Structure 1
Amino acid sequence: MTEFQEQDLTGARFERVSLRGATFTQVFFNDASMQAVDLSGAQIRGAYFNGTRMRGVELVDVEISGELKNVVVNGVDIAPLVNAELNRRMPERARMRPDDSDGFRAAWAILERLWEDTVERARTFPEPALHRSVDGEWSFIQTLRHLNFASAAWVGRMVLGTASPWHELDLPWDEAPGWDGIPWDRDAGPSLDEVLTVRRERQAMVGHVMETLTDEQLASDVTRTEPGWPRAENFPVKECLRIVLNEEWEHRLYAERDLTALEKDN
C-alpha cells in the first residue's frame, strides 16, 4: 500500500488512476477539478463543500447530513425547503435560533427537557452499549463529552472569559487541528455517571448565563486572543450562544438516532 504523508501535491494530475478504498484525512481538495470520477459508495465526514459546483452528476440513493445554505439543485435552492420541512416535523426546532434574551432562555429550557428524556432513555441500555459507535459515529458517551467541550469553549471561554475552562474528559470534534493544553482523548472510557457529573456542571454554567442574559449583553461582542480555542476578535455573543444551542439540538438528534439503532441490534 502506497502512503502519502506530509506531502504537497498541489497541481498534481491523476488520470485513469484507481483510488478505490483509499483513505483521505486532513487532505485539501480546494479548487480541485474532477471529471468522470466515480464516487459510488464513498463515505465523507467533516467535509467542506463551500463554493463547490457539480455538473452532470448522478445523485441516487445519496444521504446528506449537514448545514445547508444556498444549495441549488436543478435550479432550486433546496435549503429553505429542507429547513421548512424539518421545522414542520419538529416545531421546537424553529426556536433554536432566537434573537432576544427571552428566546434564548426558552430555547435552553426546551433543550434541558429534551436531553433529560434522552439521558433517561440511555440509562435503559447496558453501559457497554453507550460506548458503542454506530456507523462510525461517536458513541453516546462521546457525544456527551463533545457537548461538554462545546459549552466550555463557547460559554466558558468566549462568553465568561475563562482562558482554559477544560475538563480532562472534554472531547473536541474529530477533525480539530489539536491544541496545546486542550484535552483530546477520544478513546477514554469514562462511565456515564462520570461524564454526566461534568455535564451537569456545564449545563448549570450555561443555564446561569441564560438566566441573567440581557438584550444588551446579547448585542455585544467578545474578543479572546489567548492561546487555545476559540480565538476570535469582536465575535457576537449571540453567535456564541447560538452555536451551543445548535450543538445541543443536533447532537441530541444524532444520539436518539443511534440509540434506536442500538435497540434494533439487541
Structure 2
Amino acid sequence: MSSDYQTFKHLHYADQLLVLPNAWDAHSAVRFQEKGFPAVATSSAAVAQSLGYADGENMPFEEYLFVIKRIHASIRIPFSVDLEMGYGSSAGEIAENILKLVDLGVAGINIEDSTITGSQRTLKDARAFAHTLEQIRNMLWSKELFINVRCDTYILGVDNKQEETRLRLQLYETAGADGIFLPCITQEKEIMDAISNTRLPLNVMYVPGLPDPDTLSSLGVRRLSMGPFFFSKAYQQIDILTKHLFTDKITTT
C-alpha cells in the first residue's frame, strides 16, 4: 500500500489539477474529506485566528501541534501542514519541529522564504534560505515528506519579481524542495515563466484575478491551494445569519 506521502506526491503529477482545501480544525478537515477532496492542508492564518492569534507564528507551536494532531487523527486522506517559517531560529530547530510532524504521519509541509520583524514581512536572502533548506533536507534524508517551498516574491510585490522568482526557484530546486508555492501570482505570462524555470510542480493560491482551474491546468500549474478562503467564507456566515436572526428570517437549513 502506498504511503500518504507517496499518494500526496503523486497528486502533484497526476493529469488533474490538485485542488487543496485548507482546514483550521478537525471538523473542517473531515468535511473536506467527505466532499471528496483527495488531500487536505492546514491554513496557518485560519488556525491562528480560530485560536485568537494573529497570523505570523504568533500562536505557540505546541498549540498548533495539538490542532494538527486532532486533524490527522480525524481523517484518512493525505495531510499537509502550513509550517509558516518553521517555528525555529535555526535549521536544527526547524527540523526538530518537522520530525514531530513526520512521526505523526503528515505527508507534506509548506515553509516560506520570508521573515517577520515587528509587523514587517520581508524576503530572506535567497542563498541563505536555500542553504537552510538544504540543511533541513539533509537532516530528514531518511524521511518521506513533501516539502513545498512558499516563495513570497509575489505576495510581497518585490521589485523585479519575475527575475527574483527565477533565481529563487532554481536555488530551492537544487536545495531539495519538492514543490514551489507562489501565492498571489495571477498573470498567465508570469505563471508560465515560473513553470518554465523549474522542474518542480507549481502551486498557486486562490485569490481574486487568478485564472480558472481549467486554464491553470492547461498552463501547467499542478496545485491550487484555497488558503484561508473557506475559513473566511464560513465566518462571514455569522454576519449573514445574525442579520437574519434579528429580522426573523433565520432558517435551520
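Out of 1, 2, which has the highest value for mean count of other Cβ atoms within 10 Å over residues 63-70?
Greatest value across 1, 2: structure 2.
Consider the structures 1, 2: one of them gives 7.6 for mean count of other Cβ atoms within 10 Å over residues 15-22 as calculated from the coordinates. Say which.
Label of the source structure: 1.
Where does the value 147 come from, among 1, 2, when volume of the Cα convex hull per residue in Å³ is the thing being computed?
Traced to structure 2.
Mean count of other Cβ atoms within 10 Å over residues 79-86 computed as 12.8: which structure among 1, 2?
1
Which of the displayed structures (1, 2) returns the greatest value of mean count of other Cβ atoms within 10 Å over residues 31-38 on calculation?
Top value of mean count of other Cβ atoms within 10 Å over residues 31-38 goes to structure 2.
Quick check on the output: 42, 36, 22 is Cα extents along the principal axes in Å, for residues 103-214 alone, derived from one of 1, 2. Which one produced it?
Value 42, 36, 22 for Cα extents along the principal axes in Å, for residues 103-214 alone corresponds to 1 out of 1, 2.
Laboratory data are not the source of any read-out in this text; all were calculated from the coordinates shown. Bear in mind the structure is a predicted one, so any value in this text is a computation, not a measurement. Cβ atoms are built from the backbone, for glycine too; each structure is taken alone.
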